[in-house]
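The next part holds the structures, each set out as structure tokens.
Bear in mind these aren't lab numbers, they're just calculated from the coordinates by the rules spelled out. The structure presented is a predicted model; accordingly, all values stated were derived computationally and were not measured. Cβ atoms are built from the backbone, for glycine too; each structure is taken alone.
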Structure I
Amino acid sequence: MTTSPPGYRVDVLGVIAAGGVLGAEARFAVGVLLPHAPGTWPWATQLINFSGCLLIGVLMVVITELRDAHRLVRPFLGVGVLGGYTTFSTATVEALTLLTGAHPGLAIGYLVASPVLAVLGCGAGVVTARLLAGRPAGPPAAA
């Protein structure tokens, strides 16, 4: 009989996998709905990464500041669904494709915009969740 390593939880792995399937399917759907021609800005991936980061900002406020969440909520939604939905590896491949396709300006713009928009999206999610909850937009006060 084999034993799992210390701290290894099959239930956590299961919800991450299930969430990852859902997130990847959602990402695929957005890509189908917003195709882009070679040599043009990859709007679908930009939207996916921005919205995913926005949602992770909302999620983190909800489960760390507003309510007690079940221990599987964060791995399912944060790591699984939103981890499967966002795709910075695809953004990198798209930037390389733009660069090798004689579109260096677009490639550089995309490489700069992607992480900047990701951080802005996450921050906007945090601020929005706090404001909707009637809390100050800044960090929570120390206890």
Structure II
Amino acid sequence: KILGYPAIHPVERGREHLSSRFGYRRDPFSQKYKFHDGHDYSCRIGTPVFTTASGRVKKSKYWGSFGNYVEVDHGNGYITAYAHLSTRNVKVGDKVFRGQKIGEVGNTGRSTAPHLHYEVQYQKKAVDPTPFYFEISVN
């Protein structure tokens, strides 16, 4: 069951810069203060994106402002979401394992630069991803 809890970074440490945190921030398009439901990691296009917990792919599609988007249901009330991908390596229904590559960083959808938007949801409500980061390597 522990593999179903988000517990690693979605991109390899050292290949990313946390450019926007969970919480209120100035929206880069409207310049108004809005709530940001996840973390944004600035990375080069093509940087591998890993699922942070084992589960089943719930969505894998181009989804409006999120661009190329993958959502994983971990079956315990937790869902993780990965947006603005350049590629998606999984389809709906696929079983995925913590640390599995599910896509690559991109600049799709409503995006100002290449990055990964990463969300953790619990009981259908976005929560701060920070407490879920443990020092577990994906390699």
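If distance in nm of label points 7 Å out along Cα→Cβ at positions 32 and 64 computes to 1.6, which of I, II did it come from? Answer by label: II.
Given structures I, II, which gives the highest value for distance in nm of label points 7 Å out along Cα→Cβ at positions 24 and 40?
Comparing I, II by distance in nm of label points 7 Å out along Cα→Cβ at positions 24 and 40, the maximum is at I.
Name the one structure among I, II that helix-only ellipticity at 222 nm (-39500 (n - 2.57) for each DSSP H run of 4 or more, over all residues; to 500) of 0 was derived from. This figure was derived from II. Name the one structure among I, II that log10 I(q)/I(0) by the Debye sum over Cα atoms at q = 0.13, 0.16, 0.20 Å⁻¹ of -0.48, -0.75, -1.21 was derived from. Corresponding structure: II.
The value 29 for relative contact order in percent (Cα under 8 Å, 6 or more apart) was derived from one model only; which of I, II is it? Source structure for this number: II.
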